[in-house]
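Each structure below appears as structure tokens.
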Structure P
Amino acid sequence: MNIIISGCGNVGYHLARTLMKEGHNVTVIDADPEVCQRVSRQLDVLCLQGSALDLDVQNAAGADHAYLFIAVTRDEKANMLSALMARHSGCRIALIRMQESTALKSLSLLSQDLNLSLSLNPDELAARELVRILEFPASVNVDSFSAGRVELMEFEVQPGSALIGKNLTAIRKAYPGRYLFSLCLRGDQASIPRGDFIVQARDHLTLTASRSQALALFSRLKLRTTGIRQLLILGGGDLGLSLCQQLADQPVQITLVEKDPARCALISTWFHKVDVCRGDATNHPFLQTLNFDAMDALIAVTGSDEINAMLALYGRSRQIGLVFCRQNTHSYLPILHEAKIRTVMPKDLATEQILGYVRSIDSRDENPIITLHTLAGGQIEALEFEIGPDARRIVAAPLQALPLKKNILITAVLRHAQMIIPGGRDQLQTGDFIIVLAPAGQVHRLADLLETPLRSV
């Protein structure tokens, strides 16, 4: 597929690298000559210096025969206009990145009226992920499928846990319920565990379950199931604002720190329940005036990776229970993970969403990817499909008789809004939604689950 990406910042670069690895022909447009030089050195893509608002630049990029145009600069108006120009030139699909939450709401109607395919806001995606984890504080990561009916929750097995030394079959007998331990990350190695898999301390297990089943199991394992009461947000940019929006109806007392007086005034006007404090988050004495040590959770979301890492480490040193920070690169991740600081990377979340969309439109069968999340540091993908009427072979036999490829697991089935943890004797049905775990990059369509392509029987 011929794909054009306008803007090669954190989101654009990560997206270009990922789509290149998927085998697509990628052309990047960026106004910064240094960015173009770096992209040309590091990636096997064509990089054009200039503005995507320049028709000559779009023509040079091949907009007339490109299937997909993705605008991910930080200027949402430029993204909208360049996407419209690309469609006018013949590009059939256009995706745009909206930077401001307010712009996303006001321009979403335009994207519908003008037949733009997808608009997304990386900071809003990051806020949703953070809110999901805050609702399940024992989890390291939470991914939702089927409108929240199925959750994949990653948690770390702490020393002294009742799970240590037991295999998964024994755990299921001791803690019955509709759930499945579908993935284990041990060190840097990810695996899909079988029943004889023995759990060790510090394993990162991924639980597939409904929300209620997950809470019940966490409670029996003596993991934290109660939400937070006091939250400190350091940074009042788009991510901080999105967090306030999504937590507005939650019983959480939010204190937000921001240096910009205009931004403080805006957030105070919009969110009366948020205690907005104008000040420098790097000033530790100032933070102590905000009842810092009594906070249940801290989220550092300034515009600087370095400052966020420093603030998160400070929060950890003060024994705050839950500490999160935004990162745009992987530079500080080893240090942060060693300190048990949870990170959120908007560029990765945006890439997930776009990659799932690209695979869905690239699929030749009638069962495209609905949802895609990456797990275990990018080693594993969790994908959601709907079983259509053409997928006759996959519904023709029980799961144990299907020739599933190695290291592929159907971890959950949603049938008539009811979640099923499938066993070998279960049989899929037309209309089912299934959640699949597979090695990254192996599954682009439903047919890829089987050793032989799906066909009519």
Structure Q
Amino acid sequence: MITKKKINTVFYVFIFSHLFLWTLIPSVSNLNLPLDTIEALAWGSNLDWGFNKHPPFSAFATEFFYLIFGNSDWSYYLLSQIFVVTSFFFVWKFSNEIFEDKTYSLISVLILSGIYFFNFTTPEFNVNISQLPFWALCVYFFYRAINFNKKIDWVFFGIFSALGFLSKYLFIYLLAAFLIYIILNLKKLKKIIPNYLLSLTISLILLIPHFFWLFQNNFITISYGLNRTGLTEFNILNHFSNPLIFLTKQIIILIPFFIMFFIILKKFQFKIKIKDKKILFLISINLIPFLLILTTSIITGAKIRTMWMTPFYLFLGVLFLEIFRKNIDIKKIKIFFYLFLFFFISTPLTYLGISIIDETKRTDYPGKEISRLVQNKWDDNFVNDIKIVVGDEWSAGNLSYHLSSRPIWFNSLKDKTSSITDDQGVIYTGNPTILKKICPGFFGEIKPVGYCMIGKKR
């Protein structure tokens, strides 16, 4: 029998080992930060309450780290893992509220190592990773709030709900699940309504700046989301094919999880007591968000991208353990641990192997070297600092991140052209063939990108 002290030790060893490995491996194997991280850093250089693709939280997070660590790649891998292990920690905290036996709590966290979203994809800090801790925090505090109805839990729930939504709009599916749960249990939960409205008010107040930005910018993030899902082009077949493709991919992704789980079962037998409040809550937070997003795809024909499901499975282990609790064989825990160790060790090693073998990845982009060459060309021709870079989030974003002057990134200066002067120090990036023809300053090319430099000449 494993003691509580040993279980706690195993848990903390796990989260710190995960943090260390998934910070170290990409730091030593990647030449450049991934696309989405560079994108968030580009936005962070020019902070606003929203951007062309997403709400602002990921940009605020990366910029906070930039102020501390500058352009040290390892720190952004660390940032991503802090978000991941924070979500693990609150899955653990929640599991301790559900289970009397901490062994189950430990399994509910370790089993997440069998889900692709919590290992291979975590080095790339983006809006999907940004959601993770807030998804876990909201579940934890909502569960405490509906059971104890303490104002402090509702306040935290309101704050983390807003931060989750400011990470990515798909967070609305979890918030919708909470609302549906309240509606389904309205008779039992009447007493919580005033405090629920309090948390809702807190969330809305925190979201006002972003909503104001949305109105000012013609709901540009919504338009981007519609384009990404393919809703701008109607095709009746999409209502059948896209949900089917989505389901198939999710099943494939969850295969290692199911292997880890079924290995500790005595027999595949369960009985769901729908009146059991724990079961009902777990079904609500796990299945309702999944069914809602699947229904969205069926009704609209939307293409649900695989990575969008990153936070949806955080509590899947808790659900399965609770449903099959009577048929779990704790004697098989050693086999489970061996399997866990296999996934835990093999996934970062596989990531390392792929990074070494595959030389065509974005993370092989020579961003530091290109930025050094650009800086040298700039210093040869101009006396002022580079203050603005213009172009897509990748080429211009890399410049914004790597250049020591930390220039502000803009996707376009079409609305600011009249205010641009030589003293400001501007670099435009883009297609070299086109840029060469229209460049009003010094033109340079470092394949495959062209640069147009406008500054105070020597």
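For relative contact order in percent (Cα under 8 Å, 6 or more apart), find whichever of P, Q sits highest and give me its label. Each step should come with its number before you reach the end.
Working: P: 11; Q: 19.
By relative contact order in percent (Cα under 8 Å, 6 or more apart), the leading structure of P, Q is Q.
With helix-only ellipticity at 222 nm (-39500 (n - 2.57) for each DSSP H run of 4 or more, over all residues; to 500) coming out at -9500, pick the structure among P, Q it was computed from. Clearly, the read-out refers to P. A value of 1.03 for Rg/Rh (Cα atoms, Kirkwood Rh), for residues 186-425 alone, calculated from one of P, Q, originates in structure P.
Quick check: 59, 57, 39 is what I get for Cα extents along the principal axes in Å, calculated from one of P, Q. Which structure matches?
On the way: P: 59, 57, 39; Q: 78, 47, 47.
For Cα extents along the principal axes in Å, the value 59, 57, 39 is produced by structure P.
Set P, Q, criterion FRET efficiency 1/(1 + (r/R0)^6) of positions 82 and 338 (r between Cβ atoms, R0 = 25 Å, to 0.05): the highest-scoring structure is Q.
Only the coordinates and a few stated rules stand behind these numbers; no lab work does. Nothing here was measured: the structure is a model prediction, and the numbers come from that model. Cβ atoms are built from the backbone, for glycine too; each structure is taken alone.
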